[in-house]
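Heads up, there are several structures right after this.
Here, each number is a calculation from the coordinates, and none is a lab measurement. In this text, all values refer to a predicted model and were calculated from it rather than measured experimentally. Cβ atoms are built from the backbone, for glycine too; each structure is taken alone.
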Structure I
Amino acid sequence: MKTVEDYLSFLQSKGFQFQEDAIGFIYFGKHYTNASDELINTAIELTLKAQKTFDGSFYVSLLEMLISNGIKTKHEAIQFVKEKELISI
């Protein structure tokens, strides 16, 4: 499993550019929710798929929703957003 740092480096190598405020939102969400790197990376991925760019407020809201619903893995997160029709994947 990739750390958040590794995942951001991977995305940047694929052409995604994160502004400093986006990086701030990512780490704020991580510390605010105490989520695992897997869940943080999944929330970043789902945010990018839903918004086509990084939207910090969407990301934090999604992360809070995943945590409050007891979601712990990428698989559970994808199932959750599909069931709630939050994102079409």
Structure II
Amino acid sequence: MMTLFDCPEWALRLANRLLGGGLALLLAGLFGAYGLDVHLGLPAQVAAHSLVILGPSLLKLGYVLRLAAQHRLKRLEGPCCAAA
């Protein structure tokens, strides 16, 4: 049975999605925490500041997964899996 990260092409697609999602969360958090702070209540401000922490975390995970997938793709000659 194939494990989750056996196919580097699939891992690369997942990494790209993590990078995009992390960037979106970071920008939404920055906009909410520092741009709309006057108009938001305390729970919304706490959520926006949480996104400022969660966004870069997803960016870092996506970046490391992307590096690992690109390294594995460079070592392989042909297609890595039938599902890609």
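Please compute mean count of other Cβ atoms within 10 Å over residues 17-24 for structures I, II and give me the label with the greatest value.
Looking at the calculated values, the largest one is II.
Among the shown structures I, II, from which was the value 45 of relative contact order in percent (Cα under 8 Å, 6 or more apart) calculated?
That value comes from structure II.
Given that helix-only ellipticity at 222 nm (-39500 (n - 2.57) for each DSSP H run of 4 or more, over all residues; to 500), derived from a single structure, equals -22000, which label among I, II identifies that structure?
Source structure for this number: I.
If Rg and Dmax of the Cα atoms in Å is calculated from each of I, II, which structure is the one that comes out at 11.9, 33?
I
With distance in nm of label points 7 Å out along Cα→Cβ at positions 9 and 41 computed per structure, which member of I, II shows the largest figure?
By distance in nm of label points 7 Å out along Cα→Cβ at positions 9 and 41, the leading structure of I, II is II.
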